[in-house]
1. Looking at structures P, Q, which one was relative contact order in percent (Cα under 8 Å, 6 or more apart) calculated from, given that it came out as 45?
2. Given that distance in nm of label points 7 Å out along Cα→Cβ at positions 57 and 81, derived from a single structure, equals 3.6, which label among P, Q identifies that structure?
3. P, Q: which one has P(r) over Cα pairs in 5 Å bins from 0, in percent, as calculated, at 2, 12, 18, 18, 16, 15, 11, 5, 3, 0?
4. Which of the displayed structures (P, Q) returns the greatest value of distance in nm of label points 7 Å out along Cα→Cβ at positions 17 and 49 on calculation?
5. To test your reading of the models, identify which of P, Q gives 1.00 for FRET efficiency 1/(1 + (r/R0)^6) of positions 65 and 89 (r between Cβ atoms, R0 = 25 Å, to 0.05) when calculated.
Structure P
Amino acid sequence: MSTYTLNLTKEQLRAVEEAAEVYARLTMGQKEYAIKRTVEHDNWELGKIVWDIYQVIRHQLSWEYAVETGKVESMDSQRKWPEMMAVSYDEPLKTGKEPLCTVEKVE
């Protein structure tokens, strides 16, 4: 089993907390509460922070998959087209006010 270190600012940690709560409540059937919580708060910036975190994680996992399946030799390899055409292989594009977080695989 692989483990990872996710380096976040305090605002990013708050965004993860909020996103995790909303997702958990949705999966528990508390849809009305989750929607109310999302709509009642000014979540535009929060949503951008969560999107940025998602992009970083998606990028990491996609490139690891490419290495595991032999599409590329390493995480530092050049992107292979068209096998790696999906947006998940793109470098994360910062949309929020926070710097992009970092993720590291712990061997």
Structure Q
Amino acid sequence: MSQINKPAIKNGVPTDSELDIAVNKFFTIYQKPSARHFIDLFLLLSKNKYSWKQLKKLARIKFDTNIDPIQLGSQLTKAGDIADLPKMLIELPDKKWRNYFLQKARKLKTEIF
């Protein structure tokens, strides 16, 4: 898997760009979602102005995989009841990130039908 942006070197360690991390989180959710990946992606999207369309396109290119809207929608709906919550270092109401991904799943209806 190639990088979208060249990794920055921080304290001698190559570090992925936030865009690379966001695309990785998007693809991980597509394959095997967990609460931490939903939360991480939500926070990255809150901080940066990456579009959903951009993440989908870059994930398709980076991982050489077609992003099926039915599978993506199915995985996104898991945000509603996924229970493996990480220990949070910041305050983030569950409803806020859960509703965000459930809304994204609902919007996929136009791509499916």
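1. P
2. Computing distance in nm of label points 7 Å out along Cα→Cβ at positions 57 and 81 on every structure in P, Q gives 3.6 only for Q.
3. The value was obtained from structure P.
4. The maximum falls on structure Q.
5. Attributed to the structure labelled P.
Coordinate-derived values only; no laboratory data. All figures in this text were calculated on a predicted structure; none of them were measured in a lab. Cβ atoms are built from the backbone, for glycine too; each structure is taken alone.
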